[in-house]
1. So mean count of other Cβ atoms within 10 Å over residues 261-268, computed for just one structure, reads 25.6; which one of I, II is that?
2. Given a computed value of 0.30 for FRET efficiency 1/(1 + (r/R0)^6) of positions 325 and 781 (r between Cβ atoms, R0 = 41 Å, to 0.05), which structure among I, II does it belong to?
3. Name the one structure among I, II that mean count of other Cβ atoms within 10 Å over residues 237-244 of 12.6 was derived from.
4. Computing FRET efficiency 1/(1 + (r/R0)^6) of positions 365 and 405 (r between Cβ atoms, R0 = 25 Å, to 0.05) gives 1.00 for which of I, II?
5. helix-only ellipticity at 222 nm (-39500 (n - 2.57) for each DSSP H run of 4 or more, over all residues; to 500) computed as -10500: which structure among I, II?
6. With distance in nm of label points 7 Å out along Cα→Cβ at positions 229 and 789 computed per structure, which member of I, II shows the largest figure?
7. From I, II, which structure was Cα extents along the principal axes in Å = 119, 83, 57 calculated on?
Structure I
Amino acid sequence: MLLSMQWLRDFVPYEGEIQELGDRLTMLGLELEEIFNPFEAITALVVGHIVECEQHPEADKLSVCSVDVGEEELLTIVCGAPNVAKGQNVPVAKVGTIMPGGMKIKKAKLRGVKSLGMICSERELELSDAHEGIMVLPQDLKPGQNFVEAMNMETTVLDLGVTPNRADCLSMLGIAREAALAFDLPLNMPSLNLIESGGNAADMLKINIDDPEFCPLYQARILEGAKIAPSPDWMRYRLLSVGVRPINNIVDVTNYILFELGQPLHAFDKDLLKGDSIRVGFSPEGTKFSTLDEQERTLLDSDLLIWDAERPVALAGVMGGMNSEINDNSTNVVLESAVFRPGTIRKTARRLSLPSEASYRFERGVDQQMNSFAMDRAAQLMSELSGAKIISGVAKNEPKPWVNRTHTYRHARCNSWLGLNLEPEFSKKAFTLMGLNVDDSNADSWKVSTPSYRLDLEREADLYEEVARYFGMDKIPSVLPRISKTFDASIIADTPYGFYRRIKNWGRGAGLHEAINYSFVGDDDLDLLGLPKEGRVNIANPLSEDQNVMRTELAPGLLNTVRHNLAQGNNHIRIFEIAKKFIEDPSSDTNTREQTRLGIMLSGARNASEWPLEQGDADYLDVKGLVEHLISDLKLDKAEFTLTEENSYLEPCVKITCAGDEIGFMGMIKADIADKYHAKKEVWMADLNADLLREKVMAHKIKFAPLPVYPPSRRDVTVIAAVSLQAETIKQAILGLKLPLLESVELVTVFTPEGQDEERNISYRLTYRHAQKTLTDKVVDKEHKKVLAALEKALPVRF
């Protein structure tokens, strides 16, 4: 919503700093986005007075003017406008001035006569499309005055962000109410001096509404004898300051009231309407209708139309029709003012891609009680500007009159919700200044009636928000919620126990079940896995021969857990264990070196239930995904995975490294070993060094980085490569180029064509982003071609 300061001061006598106003409105919920001068492009122009005007000696259609611009010497300006004459005040662009279109005024010589500036037309100043001649200014202006100031044009406009619930702030009046609330200023409404004469509009025009639910109010006034002409400068400049193009004195008034009071209006040419009735009703399916933008629309039976006695003449709440628009020959006017159901207007405007200032307000709801005042003020302005006579009375149909809404307000509860200790009088004053009526006869439970323009106040909690707005959202103290936490909690977090507890919480959160196994295993278990006899720690007095050594790996215990679960009929196995392994070390005081490991083991179906989850058995991608998820959860550098042959019980076996350090391994338990543990399906395992992970986490240094501001640009590429070429190798080759705009490379999918054993298709998604600007397609395509060329040169691949 664009707020003109001149216009605002018609309602409230605000004379403070503009930035302060913007800051206070922001705290009230109307965020200030920008402050600008709508006529910035013409601020360099000055008022000039034509002292002499003679015909150019070498050109019949040119005039040589001597112009007083408040300087010691007159300026000689050659002008080709037919209406230029001696004694006129005109806008002058002096040498060096940059015009709105970007043209710079320079010294020129036209047919042998020097010209030191330009006398401007309204089109050259982008004030209107008029270009038949120069713009002639009032005679009471002084030469040399700044043109914008002399014409009393707006120099300060605030661009405010209005949330969808605050429809009342889509007008100068609505924002004036907020300014009056913020600075405790009086609010002045526009004066209304409506002069009616003759006839009765209610007899001349009948209003019919098919369904009151979709149109609770429709009314109209009739004006006769209007003379269509341009609006006066003050109105045109105000409309231009808020981004509206002036059209004529009748249409401009409807736009003026829309911005001033928030009520959309529409003016019909009465002589183009058929019959003496207007009907509000839905469109038959497939109806063709031409709107004011000269586009033919195909309508649905859910689109609401305004009909005369024979045909549709407007798309209700969205746009009028060409068949009844005001034109240069119009003399009689029907001025419409209505209230429509917001959802209906919104659906029609969205479906037809036909946004308008009117639909923008109807979609959010308009003030039904302000409707008559807005229509009467518009009729008065039309009469004053066009000389039209206002017919007495109003053609009106209001099947659903406005009913005031009353809400309960409990002050003690409001204080509790806001965390404040306000006095009841504070809330009562806030509501009164906002135009709400308060009945506080019951001190514990007030009755608060909300006005028709505050459609957003629907429940008691909304009243609490109003109290908070008036108090100042920025003044409400920030209070952290109370958390029950012992003094030991922060200390424990840094201990090995705290870290392992964090790992266990992660495992449970990832859908794994924790396994707790004995540290004792048998030599047979270790021999079955092909683990070396060197380094085993034998137990002096074992409980049994099955538990005669300390475990040197977590795998035996986890495999026994798998066997036990399978024996109990649990075929969906997702387990983890964090425990120590033991290696003989003569240099240790205990003759044993301990290391904490994290083991993860998966077997059977990927998901416990069939529908609606993805089907299939757990595989390499599942266990790899869990490892990557843990590394990400610990905020460590991205893990790298390399195929290796260094394991006696895994095939394949993949080495896991992070920041150059080997942190573990993973792979599939060999089929003959898994069979010994009664596993009929693949068993996948990951084994990580938990002590090393903790060291890396404890060495963390917290860094903060700004979030990306500019959007990314993504490109997908499919690489055709031999099966033996690893996808990670291709990814690292791309990242190795170290292109400054390349943010990330992600593997999307791998596809092996049917009947093809030697090659496969590997798809990657490359993300490009610049930290300082939005990338264009041309720049991204150039970078992407570098990637493809370098990849094809470095590796045996094709695209």
Structure II
Amino acid sequence: MKNNFNNYLRFATVFFLVLGLMTADAMGQRMRRNWLEREQSIEEAPKKDSVIAKGPFKPYGQVITKDAKSRDGLFKVHEIKGKYFYEVPDSLLGREMLMVTTIAKTADGIGYGGERTNTQMLRWDREGDNILLRVVSYSNTAADSLPIFQAVRSSNLEPILNKFDIKAANESEGTLVIEVTDLFTKDIQPLGLPRFRRTQYKVSRLDNERSYIASIKSFPINIEARYVMTYAASEPPSNSATGLITVEMNSSMVLLPKEPMMQRLADRRVGWFNTTVTDYGLDEQKATKRTYLDRWRLEVKEEDIEKFKRGELVEPKKQIVYYIDPATPEKWVPYLKQGVEDWNKAFEAAGFKNAITAKDAPSPEEDPDWSPEDARYSVIRYFASDIQNAYGPHVSDPRSGEILESDIGWYHNVMNLLRNWFFIQTAAINPDARGPKFRDEVMGRLVRFVSAHEVGHTLGLPHNFASSFAYPVDSLRSATFTHQYGTAPSIMDYARFNYIAQPEDEGVSLMPDVGPYDVYSIAWGYRPILEAKTPEEEQPVLDQWILEKQGDPIYRYGRQGNAYDPSTQSEDLGDNAMKASAYGIKNLQRIVPNLMEWSAEPDKPFKTYDDLDELYGQVVTQFNRYMGHVRTNVGGVYEIFKSAGQGEPVYTHVDKATQKDAVKFLNENLFQSPTWLVDAEIVSRTQDFGYLESIRNVQVGTLNGLLEWGRLGRVIENEALNGSAAYGLLELMGDIRRGIWSELPNGRPIDVHRRALQRAHVERLGYLLRENAPAIPPALRARLGVSINASQSDIRAAARGELRTLQQQVAAAVTRTTQPISKLHLEDVQARIREILDADKK
């Protein structure tokens, strides 16, 4: 699923929860002991030895009066008549913390309860009689032992989020008292409504009279602040007559470990979410990027080190725990949990057993203070939303990449997306998918599949779009093969479901599981290398683990977003798009005649045709996907990451025969009108107008994508590098022309779909002749390539040549064409070409 939060915004926290029937106080004491045992990072507050500089402060008792409602924790928190105070221990001044801000409750149209809005690293500093709350950045860094460290700090002044007057000092406890009411009731943007929401709804100001703190609770390693903010807005998404937007926010401030986890350096040959900083302390003659993995801190217990060295599985010091949102419908809970725990087999390859688990959230009786917004806990959040999606973000310590917490977002309507995919891709061979509503067991299995995918993201794994290309197409028709290896080596691909399998392929698996690539990548990122004391000492071992899999496509990583690599595509299966798509089309052709029956519900006689309309649209969409998979081979370039030490190329052009086969496939299956898509019975029940446009959009979209600047530029460059072994520009354009205009030699009638396609072809050639290639922003060049200089490229010359050839061929065909509409069409085409070429002369 998409990791919207921009591939992913990193969210933050440190956690643990001790389940059991104990009081809140007992639980807090137990958690504090566990934390101290882990890293000894929260020292007991200094008592009489502490030296706090005196200042013009009021006596402690005059500020923190007997009316105070107080709570111990990371900072002692006091509430006095609606005002809130922190006691900041001097031992925690200068310590890094993470602030994770979340929408807790919201109105319709303004996000969803549980969505993160901001994560920032903070530090509390004292300056004279004030406490400063600074926003800390680690994007530029150097070891503090190096002279250049001072230059880095001087060039990266940290912004001050807020300044607090010191109200009192508690010398016996070594704490300074500040009032924090304004931090959560004034308009401090990083803690409130995000900027894009303010712009979207035209927010003018925060209404202080309608904003207030609901609660602030302190825990051993974090402080949870709940506050209600009301904004004046001229275009609120709901209750517009009020001109107001009210949201309840939760900001969770979490203490980071005093000693950061040792980094593990990234390698682009293994896909991983990572953190990149500019490290000025490296012994290089330029500013050098340092990239390290985002991963949970899984460590071997001291008493288990020898077992681990002998190859025995051991339990980690600290297990990864996910809690299920209490708002989740009960029947889906077991499947969500299974999706979490499916990853244990991958962690076993890293040397750990029981590394990850899923649990029910504690009841209010078990823990009255438990909250899904609490940044100590990782939660699968269930949103009552019609968005068809789920996402799996995580929060990492920017100093080390240690993942501290994750909240998976699960939108209720993702089940409709799953219904559509499973129906369109498997109904031809799978009775369980033939209906608008699946049995709970079937939908539950799909929920488990998506749960495992999203959990993979929270463990550090991005999408691996090369995975689905690893298996031969015909192997995906084998029950033996697919049950052993799944339908793709990684559940982190967008491989979805097995559209290749045919009705005679009895018992074949229909979806991927946590696969061999997933097991390999988790082992690569998480297996402790005990003998290494620095990230650099780990690198030879990590490199060797990669080289052991060298050349095996099962263990290849392919990044998302490379638009020209046919082996890293979304929603595809198998190592040959033409062959796979041919099987997929056969299955769609089986579905269409049955679509009315399979979308009906006989027990609902008053049902509309909405499901029929939606699923018919899904057929067209799936067909369009197949055409896109094939098209990417034309002008395609394989990107297979290698290290310089391997001495092998990274980029290789798709061979000529494969590219020609792709164009031939498109000519035969798309540009020759796909009339099988047209079912008059379905059209008459679902739309009054538009089916011709649906088919035209697929045909013209694919054609324009074939004759796209970047693709044609790659074709030209391939020919320049590889000569006659390459699929050249003129050969490509000639093959397209002969396929789209095959009626011309004998004057055959031209159907309505082909007439529209032929006009689109002339228009596209005219566009290439007259227009300039759009500029490509630097941020998109890795995906879209460089901009083509149209005025100096061979593309314009080739387009002009194609138009002149067509001009001659159409003129000859007009005299031999007898069907009236086809004759008028060709005369119109003549006029269009003449207009384009005449305009070009001016």
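No value in this document is a laboratory result; all are computed from the given coordinates. In this text the structure is predicted, and so the values were computed from the model without any measurement. Cβ atoms are built from the backbone, for glycine too; each structure is taken alone.
1. Values: I: 25.6; II: 20.0.
So the calculation was done on I.
2. Working: I: 0.30; II: 0.55.
Label of the source structure: I.
3. Values: I: 19.6; II: 12.6.
Value 12.6 for mean count of other Cβ atoms within 10 Å over residues 237-244 corresponds to II out of I, II.
4. On the way: I: 1.00; II: 0.55.
Label of the source structure: I.
5. Details: I: -8000; II: -10500.
Working through the options, I get structure II.
6. Working: I: 6.9; II: 4.9.
Structure I gives the largest value of distance in nm of label points 7 Å out along Cα→Cβ at positions 229 and 789 among I, II.
7. Details: I: 119, 83, 57; II: 106, 66, 62.
Matching structure: I.
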